[in-house]
Structure P
Amino acid sequence: MEINGVTIDNTYAEAFPTWICRIIITAVTKEWALKAATEATGFATSAIGCPCEAGIECLIPGSETPDGRPGVAILICASKKKLKEQVVERLAECVLTAPTTAVFNGITTAEEKIAVKLHFFGDGYEYQKEVGGRKCWVIPIMEGEYIGEEEFGIVKGVAGGNLFVMGENEMSALMGAQVAVDAIMEVRGVITSFPGGIVASGSKVGSLKYKFMPASTNEKYCPTLRDKVPDSKVPAGVKAIYELVIDGLDEKSVAEGMARGIRAAVNVPGVKLISAGNFGGTLGPYKFELHKIL
C-alpha cells in the first residue's frame, strides 16, 4: 500500500494491556496547568525502566472543566498494583506543589476507582467542598487553597501501539514523526509518552550479548548497521528511523491515533516508509495491522 508515494508496510504493531487513570489538572491559566501536567508526567516514558508510562492527553477548555478554569488531561498507565502509588506520588509532589492547581477525576464512568487521600497534608485544617457538582477536599496552603477530588476512576487500557517513521535523512524522519505526534494529540484518550512523543532509541526485549539487560538496541532498525546485520529491516535509502509509542484508553482510540499519525507523516517530503514493531505475538494480545486501521 502507498499513500502520497510513501509505502505503508504490511505489518502490525503489537500492544499489551495496562491500567490507566485519567486526571484533569486545572489552573488559573493554560500555561500553569501545562506546567503542572508536564511535571506530573515526568520520568514516565517506558515501563521497561520507569515506574509508569504517562503523558499529556489533551487541553481542556474551561467550559468543560468542573471549576471553569483551563485544564489539561493526563493519562497515567501502569499495572493495577503500581497505579495507585504512582497517582498519589505524582499528584502530591508535582500538582499539589504547583501554583493555582486543582485536580479532578477524568473517568467518571469507571466501575473501579482508587483513593488518593492528599487531604491529610492539611494537618486537620482541611475541609470538604462541592465544586461543579463534585465532592472535593480543600487543603489550606501558603498560596491560598488547593482543591481536589480524591477518588479517580481506572480502566483497563492498551499500551504499546506504535509506528516507525523512516526517512531519507534525519530531518525528514524527525519532521514526519513530529507532525504524526501533532495529529495523534488531536485524538482524545491517547498519549505518546516519550520526549516530544518520539523515540530515537527503539529497543527489543532482552539482549543478544548482555543477559542482564531487560532491553537493548533494536539493531534490525539501526541504519548504521544496515550492512552489518544480516536480517536488517532498514530499506535502501533510509538514513533515520523514529518510533512513536501510543497508549490509550481502548483499542479504538489507539487505532485512530495510529491512523491519523500515518496520514500526517506521509505528507512530509523525504519520508520513505511507515512501519511498526512487533514481537510475533509474544508481547501482548493486541494487533494493530497498519493496512486495516487505514
Structure Q
Amino acid sequence: MAVRRAGAAQMQALQLFTAVPTYYNEKVRIKPERAAKFREALDAAGIKPARVMVHGAYVLNTASAEEEKASRAKAGLARELERSTALGVGACCFHPGSAGDGDPGEACDRVGDAIRHALETVPEEASGTRVLIENTAGAGKTMGRSAAEIARMLARVPKELRHRTGYGLDSCHLFASGHDIGSSAAAQRAVLDSFEQAIGERPGFFHLNDSKHPFGSNKDRHALIGEGEIGVEPFRWLLADPRTEGISLVLETPHEREEVAEDDTSADPFDLKMMALLSTLLPPAQ
C-alpha cells in the first residue's frame, strides 16, 4: 500500500519501514510471498527497487555504551539489512544513536562495528542493498552530527565491505545541527563539500525536509518545504547540485491525513503539494 500511495503521487523514490519502528525487531523476517507482492507493486507503480530505502527502527542505538542496548541494536541492524535485502531495495538507512555517558569517539567506533557486523552477517545479493548512516540534528550526545563523526564510523568498516555502506544527509538535520545550508548557494555547497571531502564520497541519499525550529537549534522537527525556517530557495540550490542526481530524494514532511484506511491507495494531499513544489524547483533540462 505504501508503494501504491507513492505511485499515486507520481513519486519515483520511496522510503518505508519493514517493521514497527518502536521495537528492535531483531527476530522479524520478511516472508517470500510478501516480498514478491512488494516487488510486483513497485513494478506497477514504475518505481525502481534501487530507488527504495528502508528506514531503520528509531530505537536502534548502535552508539550506546550500555552493553545490552548496543547488542540488541547491533542485532536489529543486521536483521534490518536482511529484511531490506529480501525486499531487494537499494538501501536501508539508520540513525546512529546516542553516546549517552560514554566517550563520543568510542561511540562512533561502536556504530562502525555494528555496520560491519550487519555486512558480515548478511551476504550481498544482486540488489546490492547498502547500509547508510543518516546525519542527525545533534541533540545531546547524539552521534552523526558532523562529517568527522560519520567518517570515523565508516572507517571501522573493512575495505572489502566499504562499497556496501555509506551515508546520507537530511536537510532539516543539517540546518538544526548548525550546518549553513540556507544563507546562500555557496554556503550550502561548502557544507556538502565538507562532508564529501571528510568521508571520501558523495551522499547516498537526501531527505528533503524543512525545519520547524531555528538554525542550530539541535531540534529534529520536520516541516513542509517552504513552511519552516529553511525556506524554499535552499531546496532549489540543492536540486541544482550534481550530488542530488541519480540517488533517492525522499520527503519526510508532515501528512495532512493522520489516519488512512488500509485499502486507500490515494496520495496524501500534502505529498501532492510537495511534489508540485519540487517540480518547480528542478533546474531546466540540459
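Where a number appears in this text, it was derived from the coordinates with a stated rule and is not lab data. Note that the structure is a prediction, hence the values are computed from the model and not measured. Cβ atoms are built from the backbone, for glycine too; each structure is taken alone.
Of the structures labelled P, Q, one was used to calculate distance in nm of label points 7 Å out along Cα→Cβ at positions 4 and 132, giving 2.7. Name it.
Numbers: P: 3.5; Q: 2.7.
Comparing all candidates, it corresponds to Q.
Please state which of the structures P, Q yields 17.5 when mean count of other Cβ atoms within 10 Å over residues 124-131 is computed from it. Only structure Q yields this read-out. For which of P, Q does FRET efficiency 1/(1 + (r/R0)^6) of positions 92 and 172 (r between Cβ atoms, R0 = 41 Å, to 0.05), calculated from the coordinates, equal 1.00? Matching structure: Q. Looking across P, Q, the calculation of mean count of other Cβ atoms within 10 Å over residues 60-67 that yields 15.0 traces back to P.
Given that mean count of other Cβ atoms within 10 Å over residues 76-83, derived from a single structure, equals 18.2, which label among P, Q identifies that structure? Clearly, the read-out refers to P.
Determine which structure produced the value 26 for relative contact order in percent (Cα under 8 Å, 6 or more apart), calculated from the coordinates; the candidates are P, Q. Show your work: numbers first, answer last.
Numbers: P: 26; Q: 16.
The read-out was computed on structure P.
Given a computed value of -12000 for helix-only ellipticity at 222 nm (-39500 (n - 2.57) for each DSSP H run of 4 or more, over all residues; to 500), which structure among P, Q does it belong to? Walk me through the intermediate numbers first.
On the way: P: -6000; Q: -12000.
The read-out was computed on structure Q.
Out of P, Q, which structure matches 17.5 when mean count of other Cβ atoms within 10 Å over residues 188-195 is calculated? Attributed to the structure labelled Q.
Taking mean count of other Cβ atoms within 10 Å over residues 108-115 as the criterion, the top structure among P, Q is Q, with the largest value.
Taking Rg/Rh (Cα atoms, Kirkwood Rh) as the measure, the highest value among P, Q is held by P.
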